[in-house]
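Peer 1: Below, each structure is written out as structure tokens.
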Structure 1
């Protein structure tokens, strides 16, 4: 975010509406990478947030929470582009 804000302020970079789909894809990829890192690499939650900690038996909460970030990211990019 910081890098994007600096680039927006110092260059002629703009957000494009068509890039919203790539923000969505990035959010979905991040969800799977976070799960993989939590379960197979560091064996604990990457972020110790109660709703997003991949707790055994309650993984659906994390899938839902991280899954909702993808459309939110896409909407933010689309709004900024408009």
Structure 2
């Protein structure tokens, strides 16, 4: 796996430790197999937090929601590129 940001590593570590009680380095093949699946889950979560073309007049949290969406999508892209 390529170098991952702390956030992407934390997500991948959470999955491998939950499944096998081992960090990703201990199961590189499993980590590589899981990375695109985790990315798909993060993309689905982003769509639930803020749909792609969502806008609600007067929502004071709109910018924060779009930032969270962007962060989730960035993690997904990073994990997809980690293969």
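Any read-out appearing in this document is the output of simple, stated calculations on the displayed coordinates, not a laboratory observation. Treat the numbers as computed from the prediction; the structure is a model and nothing was measured.
Peer 1: Supply the structure label, taken from 1, 2, corresponding to helix-only ellipticity at 222 nm (-39500 (n - 2.57) for each DSSP H run of 4 or more, over all residues; to 500) with the calculated value -20000.
Peer 2: Only structure 1 yields this read-out.
Peer 1: I would also like to ask the following. Taking Cα Rg over 2.2 N^0.38 Å as the criterion, which structure among 1, 2 has the greatest value?
Peer 2: 1
Peer 1: Have a look at 1, 2 and say which one yields 40 for relative contact order in percent (Cα under 8 Å, 6 or more apart), as calculated.
Peer 2: Going label by label, the one that fits is 2.
Peer 1: Let me ask something else. Comparing structures 1, 2 by volume of the Cα convex hull per residue in Å³, for residues 12-59 alone, which one has the largest value?
Peer 2: Max of volume of the Cα convex hull per residue in Å³, for residues 12-59 alone: 1.
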